[in-house]
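Visitor: What follows is a set of structures to go through.
Taken together, the values in this text are just the output of simple stated rules run on the coordinates, not laboratory data. This is a predicted model, so every value here is computed, not measured. Cβ atoms are built from the backbone, for glycine too; each structure is taken alone.
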Structure I
Amino acid sequence: MNKMIDKEYINKIIKAGENPTHDEIQSILGKASRRIKLNHVEISMLMSAYEDKQVEEIYEIAGKIKREIYGERVVMFAPLYISNFCVNNCKYCGFRRDNKFPRKKLTQDEIKEQAIQLERLGHKRLALEVGESPKETPIEYVLESIKTIYDNSSIRRINVNVAAASVDDLKKLHEIGIGTYILFQETYDEDAFKEMHPASIKGNYDYHLHSFDRAFEAGIEDVGGGVLFGLSDYKFEVLSLIIHNEYLEDKYGCGFHTISVPRLKKAEGMSLEDYPHIVSDKEFKRIVTVIRLAVPYIGIILSTRETKDIREELIDHGVSQVSAGSKTDVGGYHDEIEEEHAPDQFELSDERSVMEVTKGLIDSGYIPSYCTACYRKGRTGDRFMQLAKSGKIGLICEPNALMTLTEYIMDYGDKELMGIGLQFVLEHAETIKNQTVKGKLKDNINRIINGERDLFF
């Protein structure tokens, strides 16, 4: 059986994509604009395109495709770090084993309080983050924490970013009702992977790489991939992500639900000067837009690692999900929990509040979405992809986004948001072309304004 990530093959593809001609890029962009699947060499060529006008066209087509599929909605979430105990020694991470600081694991009462604090910020979906420590944070602790959040808050979807796990442990996560199982490969370059994870459980490249195989075997239908851009050549990483997605589609009928695009940032115990593959803003924009063209139906997630300006620009050109009001330290949403200083996992760049991000999106014409309906209606895995590919997202997801935004405005909005937000919602409701959907949507908006909650299609 061929190795999923063939380094020699991918490097040949990168070489073959160098110095593309004007006509070659125009042909590829024509295919991409019609959402025709691109081959590996074509993807490589897009990453090597150098004519300014053609680069701008890559950005424009990526933005156009994103709007065609996802409409104007942008999904909102926040990470919740519940423990920084970790046995791994990942060179790029503030939680690495060799960093000496008071470690913290939240109690269930503290987790409950964190969930309530996040709920008060308006969040309905979380990404649960846990360091890898079989002793301190076994799967039982994670399961108990998930149950605590669901039972004691109005959080409606918990995505989970935990270590590569066994089929049995993943079955337990599936049974308790997680949303997406998220795991970053960090880098698909096996040599770089081993260098970045010395003397660590995480250092088993193949076991880590095939985590999603075990997730599908366990019954989980939504998986989220990603790499930490800056650990190896970004062209290699993008092509590897696409190949990994193709592998999952071929084997399980469904690939990534989301792709995360974190960029290497300064963290405790490391220097960016030691990393020769740091990605520039210009390169990062190319990464996001080429991923959007290569896998048009997959959600692209951008965190608060990035600045406000970069986030706003990339939302225009491919990103469909963003975190907001994020804290990357344990207990970060409640100052009283933090008894002694502990580092963040990495430095943040966009420190705006959830409300500020919400207002910013509205000002830019986007619908901040707190919706979790597809997960609860069983529109996951290949069923969600069919919805996206059929163009029916506009009939379901956009109305749901408007309803959850109305909830947010009524429950958490200040006077300014109340004024601009409700007008924005009503104006967008009028743009819904299906008259039956429009009528039901407008009725539901009025019901939410009058106190009802959790209405969705």
Structure II
Amino acid sequence: MTYYRNIYLKMGVKMKIISIFISFLFLSFSLNAETIKYWTTEEQPARMMKQVQMAVDFNKASGHNVTVIPISESEMGKRAVAGFAADDLPDVIYTTLQYILPWAEEGIIDVDATNEVVNMLGASTFGEKALGMASYDSKFAGVPVDGWTQMVVYRKDLFEEKGLAAPNTFDNILKAIDALHNPPNMYGFVAATKTDENFMSQVLEHVLLANGCSPVDSSGIAEMGSACVEAIDFYEELAKASPPGDLFWQQSRELYFAGKAAMIIWSPFIMDELAGLRDSAPPTINDDPTSPELASKTGFITNFAGPSNPSGAAWADVRFMIITDSANTEVAQEWIKYAVGDGYVQTLSIAPEGKFPVRRGDASDSDKFVQAWSSLPVGVDRKAPLKDLYDASVINDIVAGLDVAERWGVKEGQLSAASKVINSQIINREVREVIDGNKSASDAVAAINSQISDID
């Protein structure tokens, strides 16, 4: 996501070098081998090199070739639709959740072939919720590859000093704010309040999901009810415990890194930064920006719950591989089986801090991929494996977040409708009205309902 890190480097000469390297590699492959095309949104040069190496290793294992083609996330939807119309699709695509169901409906995905891969690998080896996001007509239209969840990031050491329960419920968070909020030295929370930022959209969805609030049902856009009023009231309390102004990801991270915030909501892309492994985002809690001190004092909550939804939820971003309608089906299936099987650790190594294993293990070892992933080095300017930075319980907890992964519209089959509501930023603006004291939560929900009913 664009606000968590510098998303895409300018490719320029680097991409030309990669293209030449790819061409050289494939010239050395067997002339008798079959070749498939693979589109990937992991287009940064370092990540491309890792994927090219995977293609080389796959060739050695199978005799088949894979041409790795980078496609920017922002262009993927348009490119796929155009390729489908021109009968010029690749064989396999690595993509985001938002395209899975629409592409299945349009015929871009060979659902039967993709579903077969899930069954070959074993549906039970995948996180149930992550796999369910790709459910289509009693089949799976995408093979889950990796994912991450939003997390409540909190000062575990301060919670322990005060005898506070972990911030896994609305009530526990409010009690922690009462105990720890002491501005300007310490803010109880840093909420997202900048209405035109996707960061606020994601944080709000995470909080509202936690209380079972959604703007859609199985019929499409639906009225938001009492659970939503309750969640927005709670969010107002988070904002009261935050600094004033338009707050987004940058302020959240900076205040937490400076030791001036007890809790924030962030993605796992913060985990290497907390340990002082990235010079562009150093912890400033002490005089040593490379110190892992803050990481050792930090806890993470993925699944948290509101009073109307005791089971809770976790907002998640899950990425999938799909087989297209025009694919060389057999080779495409072999490539995905490799990428999420024998080559899965390589797949996760592309960016371990943001690629939680949605497949924990296989029939021989139900936890082997989690263990291997936790040993992969993370960081930018310095490297260290997550298991050396965080306790095993932390590793297990953040991966388990994918077991309760949710997104508006997924289980209802209305992801497109939910996306339209999110993109309108109506909810962001009305919640900000509550934060600014201009409306009550119930009035804001009424205004949201009135406005989203006009969305096509």
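Visitor: Tell me which of I, II gives -13000 when you compute helix-only ellipticity at 222 nm (-39500 (n - 2.57) for each DSSP H run of 4 or more, over all residues; to 500).
Guide: Derived from the structure labelled II.
Visitor: Between structures I, II, where is distance in nm of label points 7 Å out along Cα→Cβ at positions 51 and 235 highest?
Guide: Largest one: structure II.
Visitor: To which of I, II does the computed value 24, 56, 19, 1 (P(r) over Cα pairs in 20 Å bins from 0, in percent) belong?
Guide: II
Visitor: Hey, semi-axes √(5λ) of the Cα gyration tensor in Å, for residues 163-402 alone derived from one of I, II reads 32, 26, 16; which structure?
Guide: Numbers: I: 26, 24, 20; II: 32, 26, 16.
The value was obtained from structure II.
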